[in-house]
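Every number here is computed from the coordinates shown, using simple stated rules; none is lab data. These numbers come from a predicted model, not from an experiment. Cβ atoms are built from the backbone, for glycine too; each structure is taken alone.
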Structure I
Amino acid sequence: MPTQLSKDLEALSLKTFHIRETDLAHEEELQRHPYSLRHWLNYLEDTIEEKDAEAEDRINTLYERAVKALPSSYKLWKAYLDRRRSSLQHLPYLLNQDAHQSLNHAYERALLTLHKAPRLWTDYLSFLSLQPRITQVRQAFDRALRALPLTQHPRIWDLYLPWAKDRAGGLTAIHVQRRYLRLHPHTAEDLVDLLLQEHRWSDVITELHRLIHDPTFRSAQGRAPHQLWILLCQLISEHPNRLPPHLNAEVILRSGASAFPDQAGRLWCALAQYWVRLGFLDRARDTYEEGISHVTTVRDFTLIFDAYAAFEESILSSYMEHLQDNQSDEDVGVDWRMARFSRLLDRRPFLVSDVRLRKNPHDATEWLSRVNLHPEDAHSAREAEFTNAIQTIQPKKASGPLSDLYVAWMRHLEHLDRLDEARDVMRSAVNVSYRSVKELADVWCEWAEMEVRQGQVPNAIALLAEATSAPRQAPSIDYKDDRLPPPQTPLQESNGTVESTKAIYERILHLRIATPQILINYAQFLQDASYYEDSFRVYEKGVDLFPYPVAFEIWNIYLSKFIHRYAGNKIDRARDLFEQALTKCPAKYVKSLYRLYGKMEEDHGLGRHALRIYDRATRAVDPDDRLEMYKYYIAKAATAFGLASTREIHEDAISRLPDAQAKDMSLSYADLEIRLGEIDRARAIYAHASQLCDPRTVP
């Protein structure tokens, strides 16, 4: 470089600088003050303003004289180099290599004395990086980094890194990025991306492995740790032959599957593909099997199984193509390969069940589904599954009805006529501490139904009696379940005596576990056995046991049955029952009771009593039912005592009903008077009704 610089300086000195008359004043000043920056700048300013053909050469020569006199003047060098650079900015390098090289030397001469000026370095490097001189540019960047202080390095790196990636590439870019990584460790992912771009598989695997095991690393690009793991495993799987010797692919992939269970499916597939690409097909198959036996989600299982099936299918297709190309008749290998592939597909439902049970071994519903996967005639296999399920599930942790599992096992044994074994299963089932009493009740009921199907009704009755006896389990289990009595009471009704059946029903009422249907069945049973008064007492217990609206329904049945039984023989008792029923009955339910009360008086009592009851009803019913009740009252009064007797009822209704309903009642009253020939009264009623109507809404 010193040789070239000396040549450039000698060439410049040989150039003739013609001094014109306008320059004499500046030259004289420079003779007196040769190192005055102000005089040089004034001289250059006046020269630049000239617009002749030789102005450019004169300016450059004058700049060379100035920087030779003041080689440490940043201002002169900056103005000089910017001027020359702007003149070359739009000129192609290949056609103007000498001019570009001359400017390069000018920058080099400037940096001999101004090597600490970062702006000159950045201008020089920006200009130099556009030229196809890779080695020279790289060396210039390196010199800039050595010359400038560390605080100014970011300005150089901002130019160095893009140039290395976009123009240099290859090993140069990689080495530059590695140097930058020493200063800024958080940019490690940029190195990874560059290595991926350059297909440096061994290096990128090593770098990713380092980042993953670096506890201080934090991704500047927002990548999660599992994303780096997936990328590393993918590279290892796709490029097994480029793995660095000091890394163990199997250990890396297995540790990734353990560290990130949600990505286990992809990582197991990556490990299997690693063995496939190395040609170890048996190890790949073992890896698929191991992955299927370890994953705990159906999603991961599906991912591994589909890859496994595609792997086996590709091997089978390759083998068949090989036989076809060689025209061989030996198809033994094809048969066992097809058998292995078919067996894999047949195993899929069981493998899915394994995955679900691995996630939750106490899932009774899944165990039952697993039993149903076996054919009906596979008795030993189904029984083995039942046994395994019962031994595995902890009742307090069971999800799903555990009782269904016992019941299914019992029905399986019953279907095989192995009744003693079925009874043993149910005996063990009723001793299980279920999470809810419903399951225990279901077990007892199913056991009793099995005995009934086998014709052992006394056994069924005894079982249900045992089930409804004192608690057999922990006090936290409420044995008074309302699902047990219904199967027991029909058995007693059809096979027991009246007294034994009454005893069962009475115990149900005593324990206060009766449902409305049980109570009605009990009362109906007593009526069928001609125990009428006992049945009426059951109804009375029912209305005390249940709140409204259930009590209302019981009262309806009770009163109807009482009237049907005694008719008019016990009219006073019937009236007392009606009054008792109406005492606590809510207004929205009393309408039916008042109608039934009035109907009884019409049929078995006095008509005037019936009308008084209907009159009470118009005041007691819900306001929404009052109009209807008035119409019913008017109809009954007209039938019993004639139309004229309904005038007071109409007037009372008009005074008590809301305006909208009073209007309709007024029209009905006026129609009544017209039928009776009282036109003046009808006219007066119309006049009164008109005051209740809004002419804007009622025409």
Structure II
Amino acid sequence: MPLVTTETVLDDLRSRIETGYPLLFLRSWEEERWEHLLAEMLLEMERGLVVWSRTTGLQPPADAQPSAAVSGLDVLREVDRYPEDHVFLLKDFHPELHDATVVRRLRDLVHLLPARRQALLLLDPVARVPLELEKEALVLELPLPQYDDFRAELDSVLADLRRRQPALDLSPDDEDRLIKAVLGLTLEEGRKAWKRALRGQQRLTDQALTALISEKRALASASELLEFYDLDASVDDVGGLDELKEWLRRRALAYSPQAREQGIPLPKGALLLGVQGCGKSLTARATARLLSFPLIRLDISNLLSAERGRSEKNLRDVLQLVESIAPVVLWLDEMEKGFAGLEGDTFSDATMARLVGSFLMWMQEQTKPIFVVATANSITNLPPEMLRRGRFDELFFIDLPNYAERLHILRIHLSRRGWKPERFRLDVLAEKTEGYSGAELEQLVAAAIIDAFGRGQLLSDEDLDRSRRNLVPLSKTMEDKIFALRQWAQDRCRRATSDNRVAQMLDAEQRHGWLDTSDLEPQALPPWAALAQAGQLKAAIVEYVRQGGEVLFPQLVDDLQPYADVAGDQGLAPRSNGNTVLWVGMSQELCERIIELVSARRIYVHPTEVERYRKIQRGLKLPLLGEPTDEKLPRPKWLPASLRTAPHPVHAARLARLGRIRLTSAEAVATSGSHVGAENG
């Protein structure tokens, strides 16, 4: 299922209004945002917008007199007084639909409005269609703001904060984390959350980010089946498991803006199988912190209900709620217990079979940034299809910690309790605790501290060793089961701890000069050129603009030309004023990529001085336009412009939505300074 974004919904609305859909029900909580977006869209379509609410009446009124149309029936009667090519946005109109006369009037208008090129848009959080209108009306779910929508809002919030907090210093990565943390909220909720988290701050701290993500707690509390967890664990709290942690760090990069530009697919998640107490649950909590996503725990067994069909509905409701909170880490703890009921290769419980089927289909098809971390202590009750690639990106086996990992774990737990690890012979203790799990090592440390305190003494190596002797590890009491689990995972799972012997040998050879890698090193290209050569044109454009700071259109075309087909007969202009020409001589693909990036606010168009074009002897054979204007131009004029990574302080909104144009040969690109736009614009 393709991702529904603000842009795709606006394009859908535009096409439906243009093709004569008379009645559209729009469901959204974001009244102000969508009114603004609809006003911009209708301005581009050269149609008027009339807005009604019970408190303001119709604005603007049909004539000079203030509108007296307050009730729903009065509004619908007033529609005839407005000229053609108008669209009516009715806010919170749903209470009026209980009146049979209002419904009848709507049915009459449905057949009259298309001929007058008019349409009714009913905007409210309910969007409930009366039975009589179900065949004439269409319901559209307006999406919450996506990453690109929050980008411009964050720029505005930061500009306001920096006037009061000049020391506030945020890197591009910090800004990316701020945006990802509020996805799933409305624009207004995101704005308030940012201001609260950054108030009095000089930089983005972990505490500020955790507070920001906790704003989604109210969303998760809408269901008793989901449990919201604070981000209180990081990958540094996980002892060992270097291979798993490095894999998670690489997967975290797939959620970056650069990854989106290159079309990198979103990760699906990981299944962590292993011995009890070896860090699976802790890793799930640390993953959310690493990704800067909220952590939601789902207990599959809580979905079950005795009422027929209720279990399946619970699952649908929960997954829909999880999607609304995305991006999110969905944690399925001890999944083998939740999906109990498997006998052989089939389920003895029909309800559980349907739940598993629905959940696996959702994992396969969902496109939201939802990272699923499932943990299991046994594979006995897991359905085989759950382990197939495509459900999870990777299946990891977490074994009992080795010597280096035990040493790391002991240091972590002593440090967390305020003890200096270097005071103790932890190397000796790590040697003696072979077969101990991470949880058992934590208990060993905790028990030793309590015993020492009870005797009125400071913690010593003797206390730690005494605690070790008193604790019988699970590897002894469940030796057969752990052996069987290891045997099963031997050739079926990726190990969470790497075997570094080969890597260490290669590293030693390279340090001593035995391994010559000079022939393996490719000739370096600038990052933007390498991306363009690899077919990643969108990412190449962003990197080129980022590296150049301010880039003119002909410079972009000339420099990309050796690596991609970017020259052509098309150009760019603001969609609201198609005769304001920014540049021509570009390919359709280059134009479309620039349009997407400007719309996503990854790059911005700035008016610039014509002298900059004259210095490189480039320009257009068109009258010159000094700055962007809202007035419709009767004929094409050239607005000298550049591309930057920051918005223009005045004209950002006017130049935020671009469209493709094609000029005649008489209006082609000039290559000589003498042909640069005339000064009569």
### Message
Starting from the value 10: which structure in I, II was relative contact order in percent (Cα under 8 Å, 6 or more apart) calculated from?
### Response
II
### Task
Could you tell me which structure in I, II was used to calculate log10 I(q)/I(0) by the Debye sum over Cα atoms at q = 0.08 Å⁻¹ as -0.82?
II
### Query
Taking Cα extents along the principal axes in Å, for residues 444-547 alone from the coordinates of each of I, II, which one would give 36, 35, 18?
I
### Message
Say we calculate distance in nm of label points 7 Å out along Cα→Cβ at positions 252 and 620 for every structure; which of I, II gives the highest result?
### Response
I
### Task
Identify the structure, out of I, II, from whose coordinates helix-only ellipticity at 222 nm (-39500 (n - 2.57) for each DSSP H run of 4 or more, over all residues; to 500) was calculated to give -23500.
I
### Task
Work out which structure the value 1.3 belongs to, where distance in nm of label points 7 Å out along Cα→Cβ at positions 420 and 452 was derived from one of I, II.
II
### Query
If we compute distance in nm of label points 7 Å out along Cα→Cβ at positions 36 and 260 for structures I, II, which one ends up with the highest value?
I
## Note on the structure
With FRET efficiency 1/(1 + (r/R0)^6) of positions 212 and 412 (r between Cβ atoms, R0 = 30 Å, to 0.05) computed for every candidate in I, II, 0.05 is reproduced by structure I
